[in-house]
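Pasting the structures here.
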Structure I
Amino acid sequence: MSELAVGIHRREAIRQELTDKGTVIVSELAARWGMSEMTIRRDLDVLAAEGVAARVHGGAVAAQSLQFGHRLERHRREKGIAARKLVEHLPEQGAVYLDGSTTIHQLVALVGRRPGLLAATNSIETFRALQAVGGLKALLIGGELNPQTDNLVGPQARRFLDGLLFDAAFFSAYALDPEVGPSEPSPEDAEIKHLAGRRSRRVHLAMNHHKFATRATAAWSHPADAVLATDLDPADPRLDPYRSRFTTIV
């Protein structure tokens, strides 16, 4: 079998593993195939370009696993606990930004009637949920649909955000590492989160503990006075590595 054919066969096997397991790890694939980690990374880059995989630190996940419907039920209970802790941080009036995460989507159901509040989002699903709540003004920012995450991104989304200022912004993230902070598999999504956070007086990050000590491809920053809400007790030692990053942990 030629080197080209071997590469095609290997990538097809990795594609199948992503379908079956949802995730692959570079070091494990390299050992299994007797290839260098650089070769495996190139394979994953090819699959990512085909829309099959999304690169994360140390490997890749199935691209479809990032879509809203696939994310919605994952760790739903933990997401709900983190989201409920942020209700008291929602202003009664002014403007807020809600990202396209399924964690913040749970926050929408807890908002209640706030006639003086404008809530902007780059998620069609979250926008629809906001409209169903009523009693507030819902705003969907424009942009290109990211087929991996179902969020609106790109130049139009950036221009839309450039014209807005928020009293508070509410995010989740694909991964949270104590050294690099939050990160996403999609650079386009990370860019919008970063920009929306810069346009906000106060940033809130809701995370379930399963995402701790993990990294994805694209990091984004938050201000030093950001609030971290998790499904853990604030005194839990698993939060110790993050205390220097967040002034408030709830």
Structure II
Amino acid sequence: MYVIAHRGYRKRYPEHTMLAFQKALEAGCDAIEIDVQLTKDGTPVLFHDEKLDALTTGKGFVAETSYEELQPLRIKKFHWGKRYKEPLVTLEAYFQWVKTTPLFTVMELKYYPSSKAGLEEAVLKLIASFDLSHRVILASFHWPALETLHHLAPDLQKAWIFAPLKRGSFQNPSPLPLDFYHVKHTAMRKYHWQFAKDNALKLTLWTVNCPLLWQRYLKRDLFGLITDDPNNLKKTMKRKGL
């Protein structure tokens, strides 16, 4: 089972920063999960929220801010008496770094009402330029994005991310080859496990931070666990001989 660091080592360091990525690598994770969206001028950057307000020293929508305007901003975090302020990271800079590591990447393409068109093409161009197609899983809640990705890059691995709420929601809205399902762990039920098994889909759960749940899920046939705390998840696995 793979340990996938959620936006880097998010429990302790500011998410989606080179500091969080490096610390996740040092913690022994197998992969890093990132969120990607476009700036006003079409630069793919790593950022989760639609707006900058909650996580950074700036304000406004990511899609309405140029990369030049983003450069002075810092992603903030306060943890155990220490304040962090780290610069935002472009997808290009992340690829330059991750290519030097053994890690693979789970990349969520983010879509909001304010989002810019062309994200799929921009992401695929960078994947090709860094020759990382074998080390990237492309994921999205947004089904049209997965259809576009399948059309443009049918050989790349893809995942549908969702949080099913009721019986019958765990199904493809239209025929489309997928490799993974990334499911909110609190929504998992027996029929979801069975659906993944019947369709030969690799199952990854997000975002699992509770040690008791780690022990439960480590007994299951999962591809990976996405967690904010890769260090302690790896320690738990080591204690169990995994």
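Just so it is clear, none of the values below were taken in a lab; they were calculated from the coordinates. This one's a predicted model, so the numbers in the text were calculated from it and none came from an experiment. Cβ atoms are built from the backbone, for glycine too; each structure is taken alone.
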Here helix-only ellipticity at 222 nm (-39500 (n - 2.57) for each DSSP H run of 4 or more, over all residues; to 500) has been calculated and equals -7500, so which of I, II was it run on?
-> II
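Taking FRET efficiency 1/(1 + (r/R0)^6) of positions 111 and 231 (r between Cβ atoms, R0 = 35 Å, to 0.05) from the coordinates of each of I, II, which one would give 0.95? Provide the component values of the computation, followed by the final result.
Values: I: 0.95; II: 0.65.
The correct label is I.
Between I, II, which one scores greatest on distance in nm of label points 7 Å out along Cα→Cβ at positions 39 and 79? Display every interim value, and only then the final one.
On the way: I: 3.9; II: 2.5.
Max of distance in nm of label points 7 Å out along Cα→Cβ at positions 39 and 79: I.
Between I, II, which one scores greatest on relative contact order in percent (Cα under 8 Å, 6 or more apart)? Please report the intermediate quantities before stating the final value.
Values: I: 16; II: 21.
Once relative contact order in percent (Cα under 8 Å, 6 or more apart) is worked out for each structure, II has the highest.
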If you rank structures I, II by mean count of other Cβ atoms within 10 Å over residues 7-14, the highest one is II
Working back from 16.9 (mean count of other Cβ atoms within 10 Å over residues 23-30, computed), options I, II, answer is structure I
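Consider the structures I, II: one of them gives 35, 20, 15 for semi-axes √(5λ) of the Cα gyration tensor in Å as calculated from the coordinates. Say which. Write down the numbers at each step before the final one.
Numbers: I: 35, 20, 15; II: 27, 23, 17.
Clearly, the read-out refers to I.
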